[in-house]
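> What follows is a set of structures to go through.
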Structure P
Amino acid sequence: MIKNSLTLIVALALFSCKQEVAKNYATVSGTITNHLGKDGKIRNINYSKEIKINPDGTFSDTFHLKNEASLFSFTDGNESTSLYLKNGDNINLTLDTKLFDETVKYTGSGSENSNYLAQKALLSEKTISMDLFDASEDEFDSKTSEIIAKFTDFLTNTTGLDKRLVISEKEEIARMEEGLKEQYARMKAEKDTYASFVGNPSPEFNDFENINGSKTSLKDFKGKYVYIDVWATWCGPCIAEIPSLKRLEKEYHGKNIEFVSISIDDGASYKDNSMNAAKKGWKKMIAKKELKGTQLLADNGWQTTFAKNYSINSIPRFILIDDKGNVVDANAPRPSSEGIKNLLKSLTL
């Protein structure tokens, strides 16, 4: 009788295990080193949730997903990383805000998908540069084929990914080549517009706020070459150029050239959409990144006259002006490119 009872208990236990309901939520926790002191956010097109981040950089939250699996972005301050969540996931995120993308790491159940996305972002930074769009058509086609092959190999050689993510990634890679070709054609057409500026007096900017508390105008640099970086604190590609820009400034320190960074932050990326918030964010970014050169804040964001006169509709944008105030290149090479080094070497500075 006892034996039969034990058998029944074991059978019921096994049955109970089989009937366990799958989790209809995902859990994300983590630790942020050098936390910026703000709450984070996890969001996509159809979803957004504020994440309470403790003063020591730790956080933990659960997410009831409308769909079984979705792609999200995790934002801390002005930078973000992608993560892929599906019901039942229990993911832990670690990162250091001083080297955001390079330090993102996911562990735990379901972390393979998000680690793939983080590593893919780094691969994109390494393989797709603005030099690609300066190449001849034959060089561009050849380099594009190499880029597509690298992304395809990376996806193929990554194991443990959710099947839905693999399908989505294959579709994205298939669209990548077409997207690069469209951008190449667009930038080639824009070069004709930029060419019309060359040799002519540069559009002016007047009394932009300087980080040192003064007001600065373009005419203040008369007699010097001026390399202008038009950027914003929320712009990932702009931030990516900062290390190269700092190296360039150091190399040409003491030469007859001024490195001027003009932020077009206007508050749109901040919670209260205020210019005051934009100004605070701009100052914090300058301090955090230890930016050198002349740091200016445009008077009206995207709509500032200087940006409109230069037909600036995307950033970062670099402009080189000669010592007489005339335009050398209205769409100068980026600091990270060999093109800017060659261009500056050709000048008498």
Structure Q
Amino acid sequence: MTEDVKRILICKLKFYGDVLLITPVIASLRARYPDAKIDLLLYKDTQAILAADSRVNQFYLVEKKAGLLNTIKNYCSLHTQLKENQYDLVINLTAQWSIALLIASLNRHSVSIKRGKPRWDKLFTQVTDAEGTHVVEQNLSILKGLGFNDSELKKEMLLSYRSSDWQALVTQVPALESQRYVVIQPTSRQAFKCWDDDKFAEVIDHLHQKGLRVYLTCGPAAEEQQQVQHIASLCKTAPDLTFAGRTTFLQLAALIDHATLYIGVDSAPMHMAAALDKPQVSLFGATKPLQWRPWSDKATVVWAGDYHPMPERKDLDRSQKYLTWIPVQAVNEAVDRLLCNEEETVIDGK
């Protein structure tokens, strides 16, 4: 596609982490079309994670579980707004048939990942095969159908936040500006992605012995807050719960960005730490680490599959904690290696 492109729409209706994983696509499009306006079509709540990204011109939002009548109204309104924009290019990175039909109704140049379903493929101007193992690579492969070569693909993720997001945290805890601290988010919406509370407590005690402050974070849900409180109760020295369930996404980004290290399970904050280029230890169980691991050279993945066989996706029991097979020692050793690397970097920097 070589003609002048002035306005682009990218569609991604999924979770927070999935939305963050499309930022290399945004970067690649911005590099080729520096003057183009780039709009995003997302679920309403996931806008928060890219709210400070200056590369995004405008957000168009879809309500989840809004009821049939409200959903129809939402899509009719979206169709009218998007039609008026006369997009030169529509990039579809989502799998919903409703979005595919919406894109087709715009009658603009569109490209999507091929799904091997003739009816789906016919809804777009172009379809391309997904390439690569990691989701970032698969997302970027859609641009190859537009003639992008490998050198044009920008593979770094980016997460932006505002100075006010950091200042909001410092106002609550002024010591943040001078502390060496670690952020741990042990929670996930899905139990099968969680590790044992007592094991997290042992890791926290290990970090405290090294003189590091530990901030536990979580989502606002009552179950997650109860989990971090239980973990804190098991520690010899309690971690700080000031920010647990009480930050916006971009405040959490600021907290992670100023930390020495991040530790967590397979969830959105893990991808946030990767986008911020922060050293991290991530714990994986029955999800595919090669496909969903942190997209960062500074991340160490500890996989339960190295200690016990993991089930195939079709056999996954979402009530089970598959991470329980991960020993505390493996996590503490990974933490120590990253902290050692960090200290060497500081010394070299001086």
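> Quick check for you: by distance in nm of label points 7 Å out along Cα→Cβ at positions 69 and 109, which of P, Q is greatest? Before the final figure, lay out each step's value.
Details: P: 1.6; Q: 4.2.
With respect to distance in nm of label points 7 Å out along Cα→Cβ at positions 69 and 109, the highest-scoring structure among P, Q is Q.
> For the read-out mean count of other Cβ atoms within 10 Å over residues 37-44, a value of 20.4 was computed from one structure; give its label from P, Q.
Numbers: P: 15.1; Q: 20.4.
Only structure Q yields this read-out.
> For Kirkwood radius over Cα pairs in Å, which of P, Q scores largest? Mind showing how you got there, number by number?
Values: P: 23.2; Q: 21.6.
If we compare Kirkwood radius over Cα pairs in Å over P, Q, the biggest value is for P.
Quick note: the coordinates plus some simple rules give every number you see, no bench work behind them. Not measured: the values here are computed from a predicted model. Cβ atoms are built from the backbone, for glycine too; each structure is taken alone.
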